[in-house]
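So, here's a batch of structures to check.
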Structure P
Amino acid sequence: MKFLSLWLCVTAGLAESVITKHSRADPLGIDVASYQGNVDWNTWKSKGVMFAYIKATEGTTYTNPYFSSQYTGATNTGLIRGGYHFAHPDSSTGATQASYFLKHGGGWSPDGITLPGALDIEYNPSGPECYGLSSSSMVSWIKSFSDEYHASTTRYPVIYTTTSWWTTCTGNSATFASTNPLWLAHPGSSIGTLPAGWSYTTFWQYGKSDKTDLDKFNGDSAGLKRMALGS
């Protein structure tokens, strides 16, 4: 996949107008968790949304109680969809959490409608920013998760992060740039600086609408389909 186009520059405040007028280049998506509850998928599709990432798991003790209904709803509406896992690197190994994710909705199959699972690795919501891990230990943890996911699915997981957190907590490692697609969280009018190694981001979380995160895929609808197929 190549960086095919300039991203449409928007601000978070313009997100709603953009989503209703989008031309289907750089396909639009949303990501949801239990916070969104019962999602009105038909309304989102009518606004141009073509894909979704849905939170499946967190650590090794939490599953999203809405995951099944959200995932089924996205599927029935004709969206390309996938699951994501919120990492807790301080609680168990990467491989252990990847296995938990795979058992609770994070799998992938080459059916053309399933995106590879995503690893949400970012700021610790309840403790030290880097979960008490050194940069080298964090890189090892992510690799453990990534390798376990790849061994089970033949796909490397998408990595969701911010450049700031990645720089602080992995030492701005370039280890994963040649294998793992990047999903960058950077709300605002431009993507900003990418983490080391990546020359483009596959997904961009750029704003919010109706308390829901908005995303773009870097390409076109055919490229999004290929992403799901693994081709």
Structure Q
Amino acid sequence: MHDGTGMQDGGQENVADGIAAICALASAGQADAQLMLGQILLDGTLLPRDERAALGWFLAAARQGHAMGLNMVGRCCELGWGVAPAPADALRWYRGAACAGLDWGMYNYATGLTLGWDGAPDRVRALAWFRRAAAHGHCKSFNIIGGFYEDGWVVARDIGQARAWYVRAAEGGDFRGHFNLGRFLQAEGRHAQAQRHFDIARRTGTPAFRAQMERFLAEHEVN
């Protein structure tokens, strides 16, 4: 809400006023404000982090059918934010978000199906939902679909299709897409191009992903 440089011209007061306005709208039942307040409480920057309160506001938005509210309740159930981790419950909330048309809900629901959060993995249904998310331009789903083709999960193994999906994921800015495309370029002998994609993955990936990537590159003697 501010860039950290406006404290001498009322910046701090403006932030407080903005939060007060969000709280008022959320309390009045405005779903977008409820979602925003939940995220503020979850982030713990503008207000002290309070996972239980964040979950409460996400639930309030979800009960109004707010797609991202449904998705965020799923995130809380998956990751144990304000509630004990419950993957099966997360899957149900993600399904609601997916059916409401949210690409992130589709992706998260498909992920839970792939991992079997409510029983045995169901890769057939998972792929169908990843494809639905991809139809909305969801670049992380592009990357996952590439993995289905590379590994031959419920589809015929097709390296050309895998590469094409990784290209789309990288073009969309997904760090895993950059890494996977880099692997293919490296195998094709296009080392300079591969290195550029590895460098982007290093800059944009999560710390855990970067550690995994560096181990892979070291094992395969790629700089």
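Side notes on the structure shown:
- Taking Kirkwood radius over Cα pairs in Å as the criterion, the top-ranked structure out of P, Q is Q, with the highest value.
- Distance in nm of label points 7 Å out along Cα→Cβ at positions 73 and 137 - highest-scoring structure of P, Q: P
- At a computed 8 (relative contact order in percent (Cα under 8 Å, 6 or more apart)), which of P, Q: Q
- Label whose coordinates, when FRET efficiency 1/(1 + (r/R0)^6) of positions 41 and 113 (r between Cβ atoms, R0 = 25 Å, to 0.05) is calculated, return 1.00 (choices P, Q): P
- Top of P, Q by FRET efficiency 1/(1 + (r/R0)^6) of positions 105 and 169 (r between Cβ atoms, R0 = 30 Å, to 0.05), largest first: Q
- Identity of the structure behind -23000 (criterion: helix-only ellipticity at 222 nm (-39500 (n - 2.57) for each DSSP H run of 4 or more, over all residues; to 500), calculated), options P, Q: Q
Quick note: the coordinates plus some simple rules give every number you see, no bench work behind them. This one's a predicted model, so the numbers in the text were calculated from it and none came from an experiment. Cβ atoms are built from the backbone, for glycine too; each structure is taken alone.
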